[in-house]
Structure 1
Amino acid sequence: MKYTQSKDALLSLIREGGKLDWVAQVKLTALLSFPSMMAQLVHIMMQYIDASMVGSLGASASASIGLVSTSIWLFGSLCHAVSVGFYVQVAHKIGANDFAGAREVLRQSFMACILFALMLSCVGVSISQYLPHWLGGGPDICHDASLYFMFFSMCIPFSMLNSLCAGMLRCSGNMHIPSILNIGLCLLDVFFNWLLIFPTRTYFGITIPGAGLGVVGAVLGTAIAFFICSSLMCYFTVVRSKELSLRQDSGTFIPQKSTLRESFHISAPIAVEHVILCGAQIVSTIIVAPLGTIAIAANSFGITVEALCYMPGYGISDAATTLVGQSLGAGRRFLARSFGRITLSMGITFMTVMAIVMYTTSPALLSVMTPDLDVQKLTVQILRIEAFAEPMFAASIVCYGIFVGARDTLIPCAMNLGSMWLVRIVLALLLVSSMGLRGVWIAMAIELCFRGFIFLIRFNGNSWLKKSLK
């Protein structure tokens, strides 16, 4: 209760033109960032546990999920992009004290987002049989990879609902409910995976029931967890939220032209970026696939463990979007830039610390996640390469959240795409033949440093602030 009162009081100062000194700004940033960071941390721990559960089945099981993981990111990123177009509008309307307008956007967002998610789900199911073969997977992993992607596609509408409602709550200033529910999502995922992946077994004389579904059990556990948590997220958004509860007034759920136009203006660059960006990730998967099952599994584990580093960055980025969006909605550009500096400093600091943790603890983490010594050794090597790029990766993550809050999405998206395709992919193609998977990750580290540098240059200018005035 004390946390909520303190946070709400500080947020109201943004909307009402009150004075926020540097200490108050830091305090508000921390209050908004911490719950999201904790949710990200639990999410990463869930990924570790999931990877360990599947990894215990062997390198082929891990590789089958790793093969389609970039395609899963593509579909998930498209859902995120569409939801951003609506919840950034809500942040600006709340910053301008237009709560009725914020609820109008919320109503209209439901139909638009769910229809998009259903379309995306149908596309995913229809290509699931062919996708692993297109990505260059071997016969030992294609069957499980296809099933995994098919069941993932079926739960896309629930993933979309979770993303939309969590974003709406965060942009209203409510960071703790999305964080608590996402923590619940992670715990439920682990619980259902534990029941569905493994067969019935006995520990210390106690029989533990299990379905023995292997890789398929992992995705089914995730789907059930998403169904439960997205339903709760929706309830807290449309019923319990003080700012957004739809019981306060009435309106249409049919998307209006003005709302869709503004949503398209925000979302389209992000969606195009994610398509091309994830396309580059898919190309990276195709580059790695010929290196064999060990390399595919190590690449998959490396991506999972690296999430330990960028978890704080995305948590702080969520706070940056809310703070900058509400500040600009209230017409306070100086305050928006000040919040940008604070969140950027926090993000770089936290991710640098986490990079050190990853560098030193990766051998121990990998020994728990997979029994395959070759996979362990290769994954540790690539993670230690990547650790040096994390501070600049933090800069790009937090800057992007700042720019989204300012409705500045087109140029940052182009920057992301140019960096990925012209630096990472080109370098990976040049280095993979002589250095294998290590070359691919060296290319990634160089590209992340370059991306962070160009994002910092844009942040130090004024063009991103001018976008909020249009």
Structure 2
Amino acid sequence: MMPILNEEELIRSHADFFHVFTNSIKPESAFRIGPEAEKCGVFLADASPVMYERADGISGILAQFIERYGWAPESESEGGPVISLQKNGASITLEPGGQLELSGKAVDNVHQVCAEFVRHMLELKPISEQLGIRWLGLGFQPFATRSDLSWVPKMRYGVMREYLPTRGAFALDMMLRTCTVQANFDYSSEIDAMRKMRVGLKLSPLTAAMFANSPFYEKKRSDALSMRSRVWLDVDNDRSGLIPPLWAESSRFEDYVEWALDVPMFMLKRNGKKVANTGQTFRDFWRNGYKGHRASEGDWQTHLNTLFPEVRLKNTIEVRSADSQGPAEVCALPALWTGIYYDEQALNEAEAMAADWSLAEIEQLRSQVWRTALRTEFKGSPLVKVAEQLLEIAEGGLERRGRKEECGRDERVHLKGLKRLIARGMCPAEAILERLGDGPLNPQAIIKAADLGAAFAHLASE
């Protein structure tokens, strides 16, 4: 979560745009991992989606977290609907279609990331069983149409609902039906931040392929292994994608700021109320204001959170390319990128591996991996060969970090499930399809194959 500044701290000079980045620089000894994991809920009986407003839906589940476990509710205005929960540095938040997200506390190692996820799922388990709900580790809602889903009553979502469909054909699908696993990482300097951004952007289609896990569309097999990745190709290209200005080795915070300034805004918040100003760039808002409002550092931080590139720069570096995962791979995304980003040798090796990859090549790869994942051809061979190389780099970084559990295992243990799949040339979606076989699909079979409830037994025993 980004720190919230007073909305009245006006941006008075161009230098003020850099505060969020320069104030976030940390020594390597203070580096932490900030995990995020989304999941969609369905009722087991009929595979219908879990709605926000129903007592047996999201609002009722949040109330149970408050009552049973002492989570603190948060609303956007006094007396408004609860849209998130906070406890001990972690938060439970909601995506527009009611997808439930755990934004974990920033921690030192991947063992702690996984332990917190298990605690969250164990808290969710009795509530879900009582309501007949199952939570799916998939990157795209496998059953519901857009019209089947209701909207979480968050101010920004209402504005996005009207504006984003004018920018891309799949904007509403992104909001209502996608789920992801993400991870946030620290940086020690401007140069370190830019290196990590470039490496992450170059490797983002490979990340999408390795974690492709959304092969269903409205109760049928789709032609995608990652429907979520397909959706992101046509959402809003002004605020998403690969950020071309950052591909130069000379890129700096300035390049990200200049890119972000020219992205259209969604809204402002003033006194707990929204002020929609869709389409106005932040640069224009800063120079000219909007209906008497002037740009503040709080507005700038809000704007940075409405940018959706494959890797996002804010007070951390956020890796964003992966589908939501099942229990065997749910901790693999933070493990993979911890091994790459938090070990100098591994970062050097990943940077060298991708050194000659051009923006045009990666744009082309990004346009293909949603369909064929690790079977996609890249530079004359299947992408799985590059995935094997990246996995080896990450494992080396995790081994050198040496963060061990009491039983002596280091963080490489969290890559085991992913490693088994890559050894077979498969992504998670292909493993699910293999288990389901070639016969007719039924919703209960998909639920069983994607049920995150299996994490209770699997992860607790690891």
Structure 3
Amino acid sequence: MSGVRPPRASLPVDLTAPRHVHVVAVAGYAMSAIARYLTQLGHAVSGCDVTPGSMLDQLAAEGISVTVGHDRAHLAAPCDFVSVATAVRRDTDEIRAAVDASIPVLSRGDTMRLIAATKPRVAVVSGTHGKTSTTSMLTHVLVEMGEHPSFFIGGVLVGAATNARYDPAGDWLLVEGDESDHSFLDFDREAVLVTNVEPDHLDRWGDDFTALVRGFADFIDGASGAVVLCLDDPQLRVLAGERPAARTYGFAADAQVRASAYRATATGCEIDVEFDGRPFATLPLRLRGRDMAQNALGAFAFAVELGVEPEGALAALATFAGVGRRFQLRGRHNGADCFDDYAHTSTEVRTTLARAREGGWSRVVAVFQPHRYTRIARHWHEFATAFDDADIVVVTAIDPAFEDPIDGVSSALVVDAVRDHRPDLEVHSIADWGGLADLPWAIGRPGDCIVTLGCGSITRLHDDWERAEATHP
């Protein structure tokens, strides 16, 4: 499968008149953002997901009709089109009902084409890691600078308490573009930023990393305006060298927007920023980790390319409070600070635990939920060194994310890889969810940093721990 896209077909619907839209898998970050954005545009939106949870509660409170489970009856009311998440099977009841009733079924990418057309200027951030944080930082800067951006992010922006917003007063739509299903290629874009390019989601790219790299090249070349690339990434360094008009950023000595020094602080970190080879300013951040500092530098470079005054952009970044599930403090149990993070690849786990190590806690306890059988089948060995900054590692069962099991693939592959690399490291394998509910008291102790890692159901552990708090003295 090549990264080159065929010509786009015209879509059978538009958003110029009020529509009724049904969103399948509405509790996911991307699909909930679609539901919210369309609701704010004035369309009637319903949605369903397989399990109840806080996201469904939030969407219901915002006027979106949500239900649990798949049922043909969900399409009993008049419906103009169905928007479906990439991972959802095409034989689910709602999709079958839509096909039987000749109701258009749109992929996430096709729905994003409709959404992108609602604004005259579209800026997209993509990359294997860091795109949610970078898009959130960029959004925060433009909001603080009075640009009234609309936004579409794969995480909940702290302070805004949402992952999507339509603002009729501004021209810009800021989008987190997803390479996992090619959808970042599906809509017109004026400006783009890429954080990095690493082998992930290769099952969607013909098991060919070069096809994924070509996909990112197509994404870059599809921009009609500014291009911003992180020069710390080896693939992007090559792509930037082939595109001399691109703006570059990073810790690299030859980056045009450069972090010349990084320092951990008591409340986060700070970097010294150079602009076109000259010292510019020191940027203090309320976030930990070199990766977050790199993301902030990219957001700064991109904001300036979009016309934001540099001093104002840095001042706004200094007030950025973060994004949900990115080393997010969720509670304190048994004297341990408990964080939640979306990290699910080996690189993301490694950088998140390095961030935790900067905090000065007595121990770092990593609770990791492997995600998808296909990902673990391809990448299990890469997790061997991902937990080097942890003192204790807990590995749960795999979150399948709609995938069928693969014979011989389980979380034991990750456990064995970590143990073989670090025989001295305390590693627990806990497959039963009930066995995780007492973890802060059974394994944790006062002064620990306990961080859950994964993009699946593991985030719900913090709600379980909050309920269990009442049963512990």
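In this comparison of 1, 2, 3, the computed figure 0.90 for FRET efficiency 1/(1 + (r/R0)^6) of positions 110 and 326 (r between Cβ atoms, R0 = 25 Å, to 0.05) is attributed to 2.
Identify the structure, out of 1, 2, 3, from whose coordinates helix-only ellipticity at 222 nm (-39500 (n - 2.57) for each DSSP H run of 4 or more, over all residues; to 500) was calculated to give -11500.
Computed on structure 2.
Each reported figure results from applying straightforward, stated rules to the coordinates on display, with no laboratory input. Values in this document were obtained by computation on a predicted structure and should not be read as measured data. Cβ atoms are built from the backbone, for glycine too; each structure is taken alone.
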